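Structures are listed in the sections that come next.
Values in this text are rule-based calculations from the coordinates and carry no lab data. This is a predicted model, so every value here is computed, not measured. Cβ atoms are built from the backbone, for glycine too; each structure is taken alone.
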Structure I
Amino acid sequence: MADTTAVLAVQGAFIEHERMLSRLGQRCVELRQAFDLDQAFDRLVLPGGESTVQGKLLEELGMLDGLRRRIEEGMPVLATCAGLILLAARLDAHDDRGTPRLGTLDVLVQRNAYGRQLGSFRTEGKVAGIGLVPMTFIRAPYVMEAGPGVEVLAQVDGRAVAVRQGSQLALAFHPELDESVLVHEAFLAI
């Protein structure tokens, strides 16, 4: 099991991830500014929230390149909703406003694919290698195309909503908002 998980805490649902990881006995540190990257941590959570805001803040705070380097070097990362967008190498053309992203995951993503807040929903689905998990979608993206090194782990209505590439586990839904710890356990096992 990992020693310490860093949770990006500039915006979004980071506290919920910290609570879930604490339930599993995991020590968490928050990343709020560049010098926080100097802390010792061996995995990373990119939470849901507003991907545009998160990307701009990562760039303005001087954290984007440091996090990208760690991910490219193989640091395990769990990305949910906005975190999936931050990891995506490509966004759908009409959605890509040039927002700074990490770009380490070989996928094409459509933002807000399920519509506005009113389009939010819950379901349950099988995630390969993890099991049957509750899935809460809030203004969620989905993976339109996955590169050759990306494994699609789950689909809802024919759309890819969970993928893995190496040590990157990215989900369109919010496992931190449900009681099941299966996704976080799988992340800690990477």
Structure II
Amino acid sequence: MSSTRERALNAAVDLVGSHGIRALTHARVDAHAGLPPGSTSNHFRTRAALLGGVASWIAEEETRDLGAVLAQPFDDVDGFIDLFSTGIELLTGRFAVRTRARYALFLEAAADPALFAPLRAQREGFEAWSRSLLVSLGARDPDTALHAFMAFGDGILLHRLTIDPEAPVRPSVDAAVRGLLGG
């Protein structure tokens, strides 16, 4: 059974991902998690602390869930395309609510950069992983390829989360990766 803190964080992520950042209050989290009133504030005294807890929780959960996928070995460009496509499909399918919550926090972090720290650290790890893979796959200019690759990833995530949840992933990933690798 999960702890009160975990129940509160899962409920908070669900509220933000389903109803937006304004839905995040201690009372709503308690109600959504089925916790006694005041439970969430025992762990996160202020709204800022709750936002920070949610950001850290999202980074931890995504790292755990995607880590298993991204750690799978592959031998060639097609294997990388399959791996990346699977990650996009997870983030916009099974974990879509959490991904929406992450994007809501990105926008909130414009006013509070400290809030972004756990998500930024997670992204930096993903960027380092992606850059090393692009180098191993033969990217001629790995830094430029990395920036374009990350922008493409954000774009396809937002497209599937907001416009077309059923948009095919693999053909777009294939075109982007092969384009970035120069062929």
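Compare FRET efficiency 1/(1 + (r/R0)^6) of positions 41 and 89 (r between Cβ atoms, R0 = 35 Å, to 0.05) across structures I, II and report the one with the greatest value.
Values: I: 0.90; II: 0.45.
Sorting by FRET efficiency 1/(1 + (r/R0)^6) of positions 41 and 89 (r between Cβ atoms, R0 = 35 Å, to 0.05) in descending order puts I first.
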Of the structures I, II, the one that 20 was derived from, the read-out being relative contact order in percent (Cα under 8 Å, 6 or more apart):
I
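Upon calculation of Rg/Rh (Cα atoms, Kirkwood Rh) from the atomic coordinates, which of the structures I, II produces 1.02? Don't skip to the answer; put the middle values down first.
Details: I: 0.92; II: 1.02.
Matching structure: II.
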Computing mean count of other Cβ atoms within 10 Å over residues 81-88 for each of I, II, which one ends up highest?
I
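Looking at structures I, II, which one was helix-only ellipticity at 222 nm (-39500 (n - 2.57) for each DSSP H run of 4 or more, over all residues; to 500) calculated from, given that it came out as -24000?
Working: I: -6500; II: -24000.
Label of the originating structure: II.
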